[in-house]
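Just below sit the structures, each encoded as structure tokens.
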Structure 1
Amino acid sequence: MSVAKRFEDLDVWVAAKDASVMIYKITENESLRKDFGLKDQIRRASISVISNIAEGFERNGNKEFIQFLSIAKGSAGEVRAQLYIIKELDFINEDEFILLNEKITQVSKMLSGFINYLKQSDLRGTKFKNEI
């Protein structure tokens, strides 16, 4: 695994950002646009995924990064749950649901893998770089 110098270099962040953009676009449809609460909640949850990945990375310590990745994973689950409601209310069609659900499920799996990698890694983060 190569070392990322910026959170934007992380494949999981890119995938989560792409999913968030998809969520924003899909929530602009006519019927969902009128449901302010649900529209805003799924948007906030999708933004929470990418924001927590970025914030955890910027903390420069693996322990904190793992914590923020776990929060991001929880937010990904929140997005998936809300997708079911949006689909049941016919705000999105089956194809849109499948595409978005697969995308956010993939992000969740990537987060799990990254968390497991960091837990097993001897690296502690750049803020501990000078400690011996």
Structure 2
Amino acid sequence: MGVERGRVVGLGIDLVEVPRIRRSLERWGERLASKLMDSEEAARLDLLSTRRPEALAISIALKEAASKAIGTGWSRGVRWRDVVIRPGSPFGVELRNRARDFAFRLGSDGRTRVRLERRDDLIVGEVWLLGC
């Protein structure tokens, strides 16, 4: 029996502290963003927020949540760049390469639903992996 379309087959949540990301950016600069995403995705960070630390915190929270939703975290060949954040209303998460492969194994075509919340200096990212 197949997985019902739209049914949640994976769920991930992550919390990121904006001040911690601010300190990391002060220490590592743009090398931090370039480690986590390709140049195209990094260029879109400014669209997420007028403040770079917050934008990066949003991206990290959603990437982490997506890696948890597929059940791998950053292991089994899944890399940061395999999860791409699409700004907009609502935000989107695109799964590529190994991340997409693991989504398929769970009965998903890679579609996600995203919830994002800011609580003071804390970003809460939630990603639901949907069945196909």
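Every read-out reported here was derived from the displayed coordinates using simple, explicitly stated rules and does not represent laboratory data. Keep in mind it's a predicted model, so treat the numbers as computed, not measured. Cβ atoms are built from the backbone, for glycine too; each structure is taken alone.
Looking across 1, 2, the calculation of helix-only ellipticity at 222 nm (-39500 (n - 2.57) for each DSSP H run of 4 or more, over all residues; to 500) that yields -25000 traces back to 1. Quick check: 3.2 is what I get for distance in nm of label points 7 Å out along Cα→Cβ at positions 11 and 91, calculated from one of 1, 2. Which structure matches? Structure of origin is 1.
Can you say which of 1, 2 returns 14.4, 51 when Rg and Dmax of the Cα atoms in Å is computed? Here the read-out was taken from 2.
Comparing 1, 2, where is relative contact order in percent (Cα under 8 Å, 6 or more apart) highest?
Numbers: 1: 28; 2: 37.
That would be structure 2.
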